[in-house]
Structures are given as structure tokens and as C-alpha cells.
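Structures follow.
No value in this document is a laboratory result; all are computed from the given coordinates. Being a predicted model, the structure only gives us computed values, none of them experimental. Cβ atoms are built from the backbone, for glycine too; each structure is taken alone.
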Structure 1
Amino acid sequence: MGVIDTVKTLTYLPALLKLKKGMTPRPADVKDSFGARVEANAKNHPNASAIIFEGRQMNWSEFNALANRFANHMHAQGVQRGDVVSIMMENRIEYLAILVGLNKLGAVSGLLNSNLGGNSLIHCINVTGSSKCIVGEECMAELDAIQDQLSLQAGSDFFFVNDSGSRPCPNWAQDLMTNIAEASEDNPAQTGETTIGETALYIYTSGTTGLPKAAVLSNRRYLIASDMSALAGLQCTVTDRIYLCLPLYHATGLLLGAGAAFASGASMFVRRKFSASNFMKEIREHNCSHMIYIGELCRYLTNIPEQADDAQNPLHSIMGNGMRPDIWMNFKQRYGINRVCEFYGASEGNVSFANLMNKDMTVGMTSAEVAVVEYDVDNDEVVTDDAGRCIPVQPGEPGLLLGKITPDTVFEGYTDAEATEKKVFRNAFVDGDAWFNTGDLMRTVDVGYTLGYDHYQFVDRVGDTFRWKAENVSTNEVGEIINGFDQVKFCNVYGVEIPGTDGRAGMTALTLQDGVDTLDLDRFAEFVKESLPSYAVPVFLRIQPDIDVTGTFKMLKGDLRKQGYDINMTDDPIFVMKSGAATYSPMDNEYLALIRDSSAGY
């Protein structure tokens, strides 16, 4: 590595030292929260811009005052420390202010996916023991359909937040915006008593069958992530503005984006949803210097027609997750990005990585104790030695990533104790140890001088989960649903790569019931579309005479993944649900060619 590169790496040392100080484990009873951070911004930067949304703008003093009105009114409605309040809204000012207000009270916000409905919505509200529910006008139809099936009292436990004004407040809810008009704008006393050990949020994992798990997120983990993003990731200050178009019910946007603003005083430009046609116009118009991304967003921006002035914009630093190596350099160069801080971590996980030294095509480093161990992808199982212990891989080789569970790297898990225990790998190296199983393959990469830190690269998901359309898909859950179709005897679900896309598309190998010669494709398509969320509907089907299993009757996926949907590698019939189609049709070489040259539209 050259002298210039070494000097460049050393320039990150002050930020890393500041971060290390800020991330040094603190006792659980230390008083701090993101609500307290907003109060500090209102005190230290009262007139600085806090948030811009759909033509509205608030400074930190005004935003803090709005959050206080929500906090003081909800306290008057009986919300106490530790109570859970479910919230269902799209990205907007009121959403963030409600989260901050509830955090000031020491209450827990359950962040409902604004696209949920039916049984999955009922489950998410009930599983956390919510005592109140706040719904935005834009999501009211979904909640209206199920509110009488919840253990909440109509008229007192539901709160309505108007949006466009086209729908009135329903009779089963209180009009929150009208009611807070007279609420105090003073900082509530409870904020000063809120500790980092208290639960701040429930963030739901993607539930393939519509029954997500509620991951526990403490103030400690929120503040660690937000401080990391502000100090060493985005490296933002009160003079910067963060472009934020990811859904705030997910951790990436809420912790790395809004959290960085809370921690630094930087401004946020908030969008309800990503818009490629408005992206560059808004970046320039609002002088956005930073952005939070996911890989799918970056790939989309890479694939749209290039403009000669794409790089002429104020955006210079971005942070997020899922930027794949095949688009990394092209995206940076096209849009004039100086710094890509790729982040790796799960809402429920106990370890995280960040590319704090701006090394290309890496998720960066971690201060936590981790292990990368041998994993048999074909048989979908950890490889162990004669003593039943895990075997570390050689440097640069891919393996399953484990994060050691310690008092400083606690696995907070889910509200479901059984689901929490399933993610823990015990006695991995010595009796009594415990490790969080990330379910991801990682490897170390040589990126030159890194101040003694190993850098890592994400390889793939393993086991019973793959990622598609920015959502995690459980093969077990999809399989349970498909096995319920009357013509299916067994099924084996797995993910397959489609060129030009991120993640893996769903594919299922089916064995038909005795006496069934032909799968009813139209009826099967209708069944899976009704039973599964759109991202979990298999794109490809393969009809097999028998399902291959191990000696312990575990279904084999290795050869199936390798052969994928290539009709030239098997005599089994393969079917595909073409992009935009309503049913499945036989795969042929013409459509296979379209998929391979990224022209199929997935």
C-alpha cells in the first residue's frame, strides 16, 4: 500500500477515536435517549433546520416543541413509562415527532409496517401488548378493517393523525392533532429519567407468512447506531442535510438517518417514498450533502438513463446497506460520491459492521468479537470437528458469521422467547459460550492498511432465509404455505440469482400428490398470491418426481440452487412467473436469454 493511501487511512483516526469513546459500553442505568438528543439540539441549535417535508420546514426548536406536545398529551391519556404504543404512518414530520415524544416519556413505540393489513396487522399490534395505537389518515383503511378485533378500547385507545384531509377522523378514534393544540410545549420531566437500558422501539422483522417477529431495540443500541452514523459514518454536522427516503419503520432509515440527525443536529429532507424522477432535482434544490440508501435503490439509480451532469450535485457522503460490488464503483463515479459507508447489521442482531475508513466494496469493520466458521452450503449446516466444535475458516474464505453474546454485546432478541433462542448458537468453541447466528456468509478482505482492523465483505444469506425486493423471505414459512396446496406433496424452497438484481428470487421444487399428473398453474398462482406477500411469491417452479433429502431427512438445496431455472441443466419441467404476469408459464430458452441479459424486468 502506498504512502498516500496510508496517510488517507490515518485521517480517519480522530473520528474513530471519538467514536470509540462514544461507543464505550455504559451501564444500563445511564440516563440518555434520542428524545434527550432532540432536546439538546433545540437548546444548542434552536434556529437550525431540523426537517423539510413536502414544502414544510421546522427548526429544532419547533420540532422539539411538537414532540413535547405529543408527549404531554399522550401522558395525559394515560401513557406511562414502559407502555407500548403501536404507530402506523407513512414517513412525515408527525411520525418522527410522535416517536420522539413517546421516547421522552420512556414509552415503547411499535413501528408498524404501513403496508400491513388483516391478520398480520392484528398480530403485530397484539404481540407487543400495545395499550394505544396511533394511525395516520393514509393508513386508516387497513386499521379500520380490523380495529374491532383488537384488545383496545374504541374511542379511548386509538388516535388519528390527519394527512391530506380527505378522510375524517373515524368515530372509534380521537383526533390527535386537534387534541394536542392546547398541550404544553415544555420538555416533559420524564425525559431526564429515561435510561439507555430501557426498550425504545419494537422493529418488526419481515414476516413471510404475514406474522413478523418484534425485535427489541433499546435506547443503548439506538444511540450506538446513531452516534456511529453521525460521528464516523456520514460524518455530518449541524450544517449538513440528510436525504431520507427509506421507510422509517425500518432500522436503516430511522437509526442511520434520523438517528444521525438527532445526534448531530443535521437537517433531514424526508420523503414518503423513493422517487427516481425527483431524486436529483431534490438533492440539488435542498442542498442535500448526505443520503441513506439500500442496495436496491442504488441499483435502480445506476440503471436509469445517464445524464451528463449526474455528478454535479452537493451529495458527497452516503450510508446504508446492500450496495453490491458489481455497481459500487459505477454508482460512486456517476453521482460524484466521495464516501460510501456500507453498514451491516440486523434489527435484532448483537453485532454490526461499518465501512468507516471508506474502503471500496466492503462492509468494513467491527469492534465486537465475531467468528467466521465453516458452513456446508449444500447440506445447509455448520461444519464441526470431532468434538462438535465450530471450525474457523481460513482468512479470505467465506463462512457463517457468528457474533459472541457478552454483557457488552447483548442479544436483545424478540418478544418471542422461543424465536430468540433459535438464533443462539451455544457451545460453539467452549462449553457455556453463546453466539448470535447471523444466518449470513461473510469473509475477510484485504483492503490495505486499516489501523489493525479486519475488514469484511458480505457474501450471501444461508439457511432458511434469502433476501428479495429488500425483504427477508423465510424458506420454511413459504414451504409451509405451499405444502397446504392440495396438489402438492412436498416442496423445497430456495433462492436463485437473477442477473441485474439484488438478493435472490424465490424458487420452489415441487413433488405432486399421488395421482396428480399436472400442476394446475393458474390455481396454484392464485393460491400463492392470496397466501403470501408479493415479495415471497416464488418466481420459478420446478416439478420433481422426488425431493432429495439427507440421511436425516433434511431437504437438499445445493444442486437445486446451482441448476436454478436453467432448463438445459435438468429434464424436470420448469415454470416462471414473468414480470407483471398473473400466472406461471413454461420456461424456454428465449425467456432464459432475457433473464440472463437483465431484460426480463425483475
Structure 2
Amino acid sequence: MTQIAPISTINDLFRRVSSAANPRAILWQDEFGQWQPISSDQMYHRVRALAQAFLSWGAQKGDRIALIGENRWEWAVTDFASLAIGAANVPIYPTLTGEQEAALIQDAGCRIAVVSTRRQFDKLNAVRAQTSLERILMMDAAAPEGAIAFSSVMDDADAGGGERDPIFDALVRSVEPKDVATLIYTSGTTGEPKGVVLTHGNIAANQNFAALDFNFTSTDSCISFLPLSHITARALDYVMYMSGAQVAYCSQFDKLPAAMKEIRPTVLVGVPRVYEKIRQAVEQKSDQSAVKRRILAWAVRQGAGFRDVVYDGRKPNALLWKLAEKLVYAKVQEAFGGRVRVFVSGGAPLGIDTAHWFAAAGIALWEGYGLTETSPVIALNTPISHRMGSVGKPLSNVELKLAEDGELLARGPSVFPGYWQKAEANAECFDEEGWFRTGDIAHFDGDGFLYITDRKKELLKTSGGKLVAPQPIENKLKNNVLVAQAALVGDKHKFISALMAPNFAALEDWAKHHGIHAASRAELVADPRVIAHYAEIVREANSSLANFEAVKRFRVVAEEWTQESGELTPSMKLKRRVITARYAAAIDELYADEATARGE
């Protein structure tokens, strides 16, 4: 196994990647869709040029610099440039409104912001008076009045050859582990966003241990497509850079399938919804004919008997498995580019049924667990140590224990020092011995593998006193191709109910096949035949649940739930408060006759 020397700051990582003599450290797409390389030497000079621009604008160690943009090479250069001068960057999701961005920028005290596009500039410039911003740098060309063009800063960056700047290099080395690297504002699934303070030492400590058992090398490549404002995506890019691997930036999610085919990555890290959508696409395609449907069902049945072999990193020798691989499994692999050797799922809980399905299709999904506050990885399944259904064993530099109520507590060098200017929140999230309260209910098995049950604040408690963890049940519902999202409700009620947002592309195909014609989505989800079919989906999910957990009533909604419409966070988690508020009337209807209805 290749041993990689540990780092103490992210600047150590930058020094390593920028001196690696890698001609293709980064790939990016030009305006014609062609992939262009950036060498490690070019990366050094571009970071240095931007860092010097920041300094010329009065930025100094300890300042905060806002960063709003999609995944692109300029994002990485801005990240490394701000860290190089000892400033902390504040990554902000480009999907936020201008008012939301202004609130975060003002809270962080940013005087400089870097944005990706004219659209992002216009949005921020419209609320500029609500902030203390002095300069806005725009990555795209043709910067409008009030913006500084990124290209103007980069003009001479690539002309430096192999020469290094000793003054700049000394500045990079002067940054210490205790210095703040970033403020990451949580996406606010349950309340007001808070700025998570992560130091160089926090992130470096996680980098040194999170990828040990994967043996990534310079022959590996990944596509950076998850939002870089989320620590999971950023940490993956750092791991790749640290290993000398190639990072290809994909700025739009709808370009990902094509990028998979063109880049053919060897490493893929996705949130569960990415894998769920791949599975649903495979199943939907098979539904186009009875023959394809039977072949897929047969292949998954064959693979089910070899799930443990696949999850153990081995390839079954059985002839029927090899036939199923040729007919089905290889095509599933091809959806990811056909060359991925490491699949990791993080950012949200992966349903066991999804893990089973992919293992039955010849793919081992290594599930991990962590939080923004832990930089992020706490535990991870790896090729060396793994157990399906768990989130793996804890990293060796992280201490974990369970509180009396089952909440997971964490302590270690990757655990953040606290929230930005939130003394009350900090007092709540750390106990008197310095243990961080994760907010997740967990347990360990006899071999030390960690299992996450649910978010502590999201547990539903029926009026009969039964605690119900919603996520595992929601995942069971989402296993059906017709269900894009599901949200359980029923806290303080006699029984559990569910709201389901359809996968409308699949539902409309199903409806057409069954002779159902509807003028609108609202009319479609109200059709008795559609309701009856979703009732079967609920019955199937209920078949493996205890009576008090079973979904007694449901409502199929006429809307898709997306990040843009506000129901999902950027990591595709449900914003439960938004959903329960938006569908309050529907929920009231589900429980209108609760007083006389049967309970559990």
C-alpha cells in the first residue's frame, strides 16, 4: 500500500500538488465542451496571482472571503489562494437567493466575494448595500461594471514557467494548523444556518486518515460534481489532490452522464440520491419491455446470492453470475463510465435496500458518515474493513461514545472548535468534557462497526409513546422507481403517515402504459388508479415494518421536491420544517378523523 506523508495544513496539500509536475492535475470544459488540462505548475502560478490580488486589495490573515460558484477550476484556485494568505473562505451555495447570500456574507464579515457567472454577480450586486463588500471578482469573462474580471488577474499567471516566488512560498508556509480555513454555513434542515468554523488542522487531520485504506494514486481520477460548498465534495477533491490524482470539474449536474463517459473516472463519491436515480433509470429503462423487465429481475435475483462476495471486493466465478454481468451488470457499470473501482456514498444515510441492489448488480457502495462539524468523516467502510448496513468503523484519530439516550458523541482533532459567533449554540453542542453532540442516534455492533439510526431531532414520537425513525422507512418507499422523495409525518399522532413526491417521468410513462390521461400533475396524482398503485408501494414497504412503524395513510403530492423549490438541502436531505409547513393542510386532512380512527 502506498503511504502518503501526513499534512498539518491545507497549505501543505497545496504545496504538494502544485509541485507534483502533473501535466493534467485538473480538467475543465471549455465553451465548446472540450476537456482542457491545467498542470500543477499552472495551478501554482494561478493561485499565486490571485493571492497577490487579494493582498493588493487589503486582504490579510484572518479575513473572510466569500466564494459563490459551481464546480470549476476557478473555485479550486480561489480556495487555495485565500488559504495561501491565511484568510478563511466562506463557500456559499449558488442556489441561494441574493438576500440569503447577503445575510451570510454580512454575518461572516466578508469584504471580498468571488462569484462564477453574470447571473451570480447580478444577484449579489442587487443586495450589495446590505453587506460590507468592497470588491466582487467574477470568474466568467466580460465582467460588467462593478465587477473585476477573473481573467484580468490571471493574465500573467501562466507566464511564470517553473519559477517559484520565495516570498509567496514563505507566506504559504506561515499558516498554522490552528488558523481558520473556512466558514461553512450549514444548510439549515431544522433551523437558522450557522457558520461552522473549520481550522487547517481540523481538515488536515481528517485528510490524513479518511482515505488510508483506499490506496488512491496518480492513476486515479474523479469528477467533482457535488456542490463544493458542502464539505463532502471539497474533502474528496482534497483527497484526490493529495494522492496526485486527477480532478475533473463538472459545473452542471445534467452534464454528469456525458462527463462519466468522457472522463471514465476511477473514483465516484455521491450522495444517496445519485445512486437512487441511477437505479431508477435502470429500472425505468427495463420497464420499456416485458423481456427487459424479466432479464433485470432475473439478474438481480442471481446477484442477490453473491452480494457478500461483491461487497468483499471479489468477483463471483459462478457461470450464471457471469452471464448476468454480461447482460446487465456491465451496463450499470457503464452508466458510471465503466472504470470506477471505488464507489462511496455519503452526505445522507444510504438505505440498506439500495446497498443490497447495487451489490446484487456487482457494485460495492462504501457508505461513510460524518458532519460538516467533523471535517467531515467520522466513520467509513473501506475495502479493508467493511460491513453492509453500517457506516463503517470510526477513523483511528476520532473518539466516539454513546450518550444515555443513544446520541453519538465525538471528540478528536477533526472536530470543529465551534460555530461562528454563536456562543449559545456552542454551549449546547459540546458537553462539559468537550464531547461534540452529533445529533444522530447510533449504535455499535460487537465488532465495532457504527450504525446510524436517525437524526435525534427528527425522530417521530407517536401519541402512544413509540419512537419511529423516519429515514429507513422513507428509503424503503424510495426504492420504488415511482417515488422520488418521501417524508414521514405523525409526531404526537396515533399513527404514521407519509407524503410522497413522485418521479414524474416514470409516473407519466406508467400512466400512459395504463391508459390514464390527465391534464395536469394534480389530476394525475388524484386518479384512483394512481392512488391504488402507490397504496401497493406503501403496503410493500410496510411488510417489513413493525405495526407501530407502518404507514397507515399517505398522500401523493403534485409537486417535485428540489433544492430550488426549497424542500431539499444541497446534499438532497429533506427540509422537514419546510415540507410540514407547505403541506400543513394535507397533513391535517390525513389526521382529520384521528380521534375515532384506529391507532397502532
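Matching task: 16.2 is the computed value of mean count of other Cβ atoms within 10 Å over residues 55-62. Pick the structure from 1, 2. Only structure 1 yields this read-out. Here distance in nm of label points 7 Å out along Cα→Cβ at positions 151 and 479 has been calculated and equals 5.3, so which of 1, 2 was it run on? Computed on structure 2. Matching task: -7500 is the computed value of helix-only ellipticity at 222 nm (-39500 (n - 2.57) for each DSSP H run of 4 or more, over all residues; to 500). Pick the structure from 1, 2. The read-out was computed on structure 1.
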